[in-house]
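Take a look at these structures.
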Structure P
Amino acid sequence: MSTLQSRRYRKILGLSGVIAVAVAALAVVLPMQAHAAGQLLSQGRPVTVSSSENDVAFPAKAAVDGDPGTRWSSQFSDPQWIQVDLGAAHAISEVDLQWEASYAKAFKLQVSNDANTWTDIYSTTTGTGGKQALTVTGNGRYVRLYGTQRANQYGYSLWEFQVYGSDSSGPGTTPTTPSDPGTGSDVELSYTKPATASTFQDDGACSGCTAAKVTDGDVTTRWATSSTNGWVDPGWVYVDLGKTANVHRVVFQWDAAFATAYQLQTSDDAKTWTTIYSTTTGKGHKEDLTGLKGTGRYVRMYGTARSNGYGYSLWEFQVFGTGGDPVTPPAKIPNITLPATKMVFDDEFNGSAGSTPDTSKWTADTGTGQNGELEYYTDNKNATMDGGGNLVIEARKETPPQCAGCAYTSGRINTAKTFNFTYGHAEARIKVSGTQGLWPAFWMLGANFPTVGWPRSGEIDIMEHVGKVPDAVYSTLHAPAYYGGGGYGQPFTVAGSDFANDFHTYAVDWDANKMIFYVDGKAFFTADKATIESTRGPWVYDHPFYLILNNAVGGDWPGAPDATTKLPQKMLVDYVRVYQ
């Protein structure tokens, strides 16, 4: 906290105490009071915010607790928001705001039925602060105040955020205990359901790591508790199943920051919680809790002890059972039966000498490389056929350099625009380049790489070779929980050999449960989904990937060329084939 923040924090704490005592003597707040614009719907309801100046002193719940002496305050930036979950859809007729001195000059009031798509019901750029009783017309389960311009250099701060209206969801909205036909009819109840957390992280280490990430069905996104005031206990996140459900199973996929001690709880109102599972020896990674017997609309993970100096973080929080109001997740890509025998892609590289790769299959990936590489990848000036059935990707030293700092050129080609696949057998027969500073590879990236980036896309390295280790090749997987030097992989070594001396066949068998990597038909490394999930993190390989061939120069792993390096160096590719 900055010096400016510290001074403001002490000053307002004192002011809050004075106001709280004065108001307590004058007011008694009822749980549900009559109002000219309808019933008070928001008091005590679950509330979520974009940030909090201090999670203990100024928590989100203070804005809906009915106590005008407590308040929520955001961090000092735009935009910021606060939203309340009314539990069911309602006709909204009025929103009352009681601002602290830090108010919104420009803000919107919005409604939503899923906390994702929002409809504006009020907007202003001339907010006055103080007490605002705003007559509105809208319908939704969630009501959000979305601030875009602050009145001063501080954040947004509300003593009270009150929503009034009437029930518009018709009969049957009162929670009832569903009949329980047993685990044989269990389904996933939590997919895309709203989630609320004690805090969330939004910084360079974990941007936008909100509670909603635990139910989005995407194992490459996560929720994490806020680091703003240091990671603290307790930390919690809960899922709103929409209606009362019988809970039989919960699956957690933890990040490295997990709970060693936590309770799994259910509730009908997100206020009073019943513990249905408890542990003080949580192991992290994937925890599959079965045989549970719980009933409620809300399911919460309540963490009380952390595994390390960081907070709590979950990739996924899945709830299974009966009842609720489930949304069916997208169908999974059908698994295959190995061995895969139907060829779906091949290139034998039988073009005439000097011809470039077939553009119906390959695209040149031009520009400077990543990972500290030193080469400039040309538009197939370094990737041509030799006329003898091989593709040649040649790494060369150039005078003058091809770009600022690019003393070397080479080639990289991929099938991103022409071919991708999920599950099967991919293989290539390759004679790798050698010598210090060279880094040839045959690998795959997730086809969603252009939209989600790396490592969320996932990466499957079928073969990598670094010239400084001539007798080894490497197969490695990369994902958000394990990447770079922490990737999940294994080398294949033939002591005293040099893989650059001859052709070898590099391959992978890939299905929904495992990958098996081969050199010359010999299996040497199996990446098992269950093992990865229970020891490293999520398995992110159940979607399309595309092929890549490249011959890098330099980089973080092989290091730069030196006096022993011999250039040019050729990587020869006899063929690439994919079977399903």
Structure Q
Amino acid sequence: MKLLSVHCDYINFKPLKKALKNPEELSEERKKEITIKDPLVIFTAVEKSDESNPDVLNRYIAEIMSLAEQVGSKNIVLYPYAHLSSSLSNPDFALKTLEGAEKELTKKKYVVSRAPFGYYKEFSLKCKGHPLSELSREIGEVKNEKGKVITAVEEKYDPKQLLRELTKSKLDTSKLNGNDHRIIGHAMDLFSFSDIAPGMVFWHNNGWTIFNELVNFWREEHRKAGYQEIRTPQILDKKLWQISGHWEKYKENIFLSDYEKRTFAVKPMNCPGGMIVYRNSPKTYKDLPLRLAELGIVHRQELSGVLSGLFRVIQFTQDDAHIFCTEKQLEEEIIKIIELVDRFYTLFGFSYHVELSTRPEKRIGDDKLWDKAEEILEDVLKKKKMKFKINKGDGAFYGPKIDFHIKDSLNRTWQLATIQLDFAMPDRFDLSYVDKDNKEKRPIILHRVIYGSLERFIGILLEHTNGHLPLWLAPIQVRIVNFTDRNNAICESLFEELLKHNVRVDTDLKSEPLQGKIKEAELQKIPYIIVIGDKEEKSGNLAVRTKGRIEQINRDEFIEKVIKEIAEKI
């Protein structure tokens, strides 16, 4: 059985038409659109192997109760969702399981709603967006088709057969919009996915160029802002996650490994590693604020059915930073982060709105410190005269946060940047510094990201621009196309000159019709397409095609123009 739990502000759903020959019968009330407020929605796929597992219903109910307790919800929506699995159970068994769960959870004083079984349904929801709002689970032992538990045996395999089975994931474009980042990524040869590593990106040269340009800009801005860049291990002892509090919250989503009778976790976030770096040497007030930034690769277990291109992956890179400071330094540091966020989003053409997310029901730390933390964040926003709304109960489990929600060209909003104020973690990790009076004190931590996940940010940016990236980000900035073979030498001369100025340039000198070569370049979203024929070779000008327009530009002026646009990130 596979589950995806989503803690929502609301969910609306309505059956449209039969998906099975004999779906469950519905009352007139259940045929209408239903709205449930503040629910924990359990998207459920009951699988073939569950039919021979006598304990599957009890484990299903226990898992739901555990999730409901973590997010503090008494409203449960059981939603049959076949897309989570490719090995579904018999429909009668699945319906019986969902009905059984509904009955038992109702007895335990939960308010349970069950979405219609055996129908195509439309649904809309608003996810709360806190750290526990989206969690995936898998229930049951690994069994074969006869229901027998599979045990470890010596493997026998044919390498050639295995190689034939290693195929890249085929993208079904029938249900995707034309500007979906997966379609754009294929057209521009940016990245691919494979079943050999679900939810992990295979970056091609073009896509990795975009990734690295974003990283280079990030590094440049952070150096200017006084950050130190660090790197921490990807695999850390389980004890570290127990100290931080993540173990109780996220253990089902953490990849685990044993080494010499110790349990290690592949890190799902970067925070604890930053704490260890801080603890490595004694600190005084003169060392603060200490700004530690990390482009950390993290992994989180997700069910394959919920993976979605660059938007929902298992491995991703977070542009974390942890700022260790005194209480007096907090306001100035928060303002600096806000200004840095604005610098980034203005450059990429994103508008945004701000939310102040307050204490969740499940949290660590003293309520008096929560009062202080929420007041500090609110005061800064008011001092900056920023419009914001309160997002009650959606803070991190260790502190309240300011969330930045960008709006893209498709009018979608995405929560990316966040600033989290943390009084709790310094205490759990016993962090300290010596103040002016030679007394030991606790620092305060600001956790923050700007891109969030670089993978998701790139996906959003590709769709926001429809692949027409600004020149400084474009993987191929200029393509030089010959009119005939007679013009190859002058094309190669321009190529060499642009290359000397670190312009990402290539040539298309194939003996093929010109229009076909131009169309290919346009499909790859190359900003500048240069066509050189006898006319251009004689005049010293270039026929420059950009954004569907063609103009004649002097060769030297064009080179100067491109160099300037790249340097100024126009």
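Of note:
- For helix-only ellipticity at 222 nm (-39500 (n - 2.57) for each DSSP H run of 4 or more, over all residues; to 500) computed as -10000, the structure of P, Q it came from: Q
- At a computed 0.90 (FRET efficiency 1/(1 + (r/R0)^6) of positions 208 and 536 (r between Cβ atoms, R0 = 35 Å, to 0.05)), which of P, Q: P
- At a computed 5.5 (distance in nm of label points 7 Å out along Cα→Cβ at positions 160 and 352), which of P, Q: Q
- Test item: log10 I(q)/I(0) by the Debye sum over Cα atoms at q = 0.06, 0.11 Å⁻¹ calculated as -0.39, -1.15, pick one of P, Q: Q
Just so you know, all these numbers are worked out from the coordinates, no wet-lab data involved. Keep in mind that what you see is a predicted model, and the values were worked out from it rather than measured. Cβ atoms are built from the backbone, for glycine too; each structure is taken alone.
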